[in-house]
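Each structure below is given as structure tokens.
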Structure 1
Amino acid sequence: MVFEEMSELQKELCKFARGKQNRDAIAEEIADVYIMLGQMVFLHECAEEVAKHRARKLKRLAARIAAAQETDYGTN
């Protein structure tokens with residue numbers, strides 16, 4: 001079911017990319033994917049590992065955003 005829910009989200013995102021105003025449908029599919037991901041964490045008993053990887057990746061993203069902002073401000 002996780003693949004089905006991700007596919008439905010992908011479908012709505014593709015519609016949006018083609019110009020359709022489907023914000024509510026996207027939000028609904030994101031909610032479904034969140035639920036399925038929670039089930040995957042539970043079934044695979046990997047909450048700690050997911051939290052660790054998520055924190056590491058968010059830290060990396062924050063550093064990239066900060067670096068991009070410094071570059072943008074330096075050229076303007």
Structure 2
Amino acid sequence: MSFQAYLDNIQAKTGKTPAEFKAMARDKGFATETGIAPGVKATQITDWLKADFGLGHGHAMAIVALLKGKKD
């Protein structure tokens with residue numbers, strides 16, 4: 001599955017766009033404009049995404065990659 005397919009599936013499941021996930025992560029203190037906030041671990045982010053949005057591990061890690069700036 002391509003990275004874009006992961007993002008499309010996440011949006012279909014949650015109704016949230018990648019930009020909205022970035023904004024929510026910044027609001028929670030998990031991310032900055034340039035990436036993951038200092039001291040934040042991927043597990044903290046995946047735990048939030050799994051609990052609040054019902055995402056599986058792979059989809060949650062796609063959001064982590066998005067936040068890290070690895071993918072646009």
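When distance in nm of label points 7 Å out along Cα→Cβ at positions 4 and 60 is compared over structures 1, 2, which one is greatest?
Top value of distance in nm of label points 7 Å out along Cα→Cβ at positions 4 and 60 goes to structure 1.
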Can you tell which of 1, 2 yields 4.2 when mean projected area of the Cα convex hull in nm² is derived from it?
2
-31000 is what came out when helix-only ellipticity at 222 nm (-39500 (n - 2.57) for each DSSP H run of 4 or more, over all residues; to 500) was calculated for one structure; which of 1, 2 is it?
1
Of the structures labelled 1, 2, one was used to calculate relative contact order in percent (Cα under 8 Å, 6 or more apart), giving 27. Name it.
1
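Values quoted throughout were computed directly from the atomic coordinates according to the rules given, and no laboratory measurement underlies them. Just so it is clear, the structure is predicted and the values come from calculations on it, not from any experiment. Cβ atoms are built from the backbone, for glycine too; each structure is taken alone.
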